[in-house]
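What follows is a group of structures, each given as C-alpha cells.
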Structure I
C-alpha cells in the first residue's frame, strides 16, 4: 500500500529557500515583537493543546519579531498597539518548509502538512497578545 505524502501549501517556497510573498492572497500576517510573540505563542499552545497555526520567526531583524499567519482579510480590521498587520499590498519573507531553525528567517511553527490551509485564529491571537503584554480584555 502506498502512503501519500502530504503536499506543502501552494504558496510555500521550495526547500532551502525563502521568498518574499504577497500578504492578502493566501493569508495575512500579524507581526509582533519577539518577546510578546513568544509569550502569546506559549499561551496559545497551552490553551489550545495543539499547534496554533503557522508562525514565522525573524530573529535577525533589527527588531526581532514573529509573524502569525492569519486568514486573508484579518489585517483590514486589525488594531492592536505594538503589532503590525500585513495585508494586501504588503509582503512577508517566508521560509521553505524545512527551514525550522536559525540563522535567519525560519518557521517557529511550520504549516501542518495534514492541514496546509490551517491558519492562526485571529481572535485567539489578539487575546493571547493582550495577555502576554499584561493587558486584560
Structure II
C-alpha cells in the first residue's frame, strides 16, 4: 500500500532544470583539499591503516572483470528449441557454465527476433507487391 500507483512516477516531470546534484555540491567542497586528503590517506596507509590501504589499492588496481573466453559446444543446428536444448545439454554435461549458457540463450533469442523481423518484412513486401500488381 504505497503512496504511488504502480507504474507511475511520483515525480512525472523529473528534477527541475538547473537543480544541482547534491553529490556534485559535496564534491566541490572537497576538491580544494584533494591533494592534502590524498596525501593523508597515503600516509595512513603507509602507517598500516588497513582501511586507508584498501582505499588506495581500490583506486590503483581496479577490480578484475570477467573475461569471456570462446566456448565450443558444437554447431547449433535445427529449430530454436533444438538449439536451446543443445545449450542446456552442454550445461548438464559440464561443458559450459550456467553464465555461458545464459549468454548463448540470449544470443539465440536475439537471432530469433532478427529472423522474425526479417520474415515479417519479407511478407509485407510480398503483400505490397501483390497489391500493386492487382491495381
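Values quoted throughout were computed directly from the atomic coordinates according to the rules given, and no laboratory measurement underlies them. Note that the coordinates shown come from a computational prediction; the quantities given were computed from them, not determined experimentally. Cβ atoms are built from the backbone, for glycine too; each structure is taken alone.
Here relative contact order in percent (Cα under 8 Å, 6 or more apart) was calculated and came to 10; which of the structures I, II was it taken from? If you can, show how the numbers build up before the last one.
On the way: I: 36; II: 10.
Source structure: II.
Figure out for me which of the structures I, II the number 2, 7, 8, 8, 6, 6, 7, 11, 13, 12, 9, 5, 3, 2, 1, 1, 0, 0 belongs to, where P(r) over Cα pairs in 5 Å bins from 0, in percent was derived from the coordinates.
The read-out was computed on structure II.
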Exercise for review: Tell me which of I, II gives 61, 35, 17 when you compute Cα extents along the principal axes in Å, for residues 51-122 alone.
Suggested key: II
Check your understanding: Between structures I, II, where is mean count of other Cβ atoms within 10 Å over residues 27-34 highest?
Key -> I
Point to revise | Per mean count of other Cβ atoms within 10 Å over residues 19-26, the highest-valued of structures I, II | key: I
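Of the structures labelled I, II, which one yields -6500 when helix-only ellipticity at 222 nm (-39500 (n - 2.57) for each DSSP H run of 4 or more, over all residues; to 500) is computed from its coordinates? The partial results should precede the final answer.
Numbers: I: -6500; II: -20500.
Label of the source structure: I.
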**Study point:** Origin of the derived value 12.0 (mean count of other Cβ atoms within 10 Å over residues 35-42; candidates I, II)
**Key:** II
Point to revise | If FRET efficiency 1/(1 + (r/R0)^6) of positions 11 and 115 (r between Cβ atoms, R0 = 25 Å, to 0.05) is computed and equals 0.05, the structure in I, II | key: II
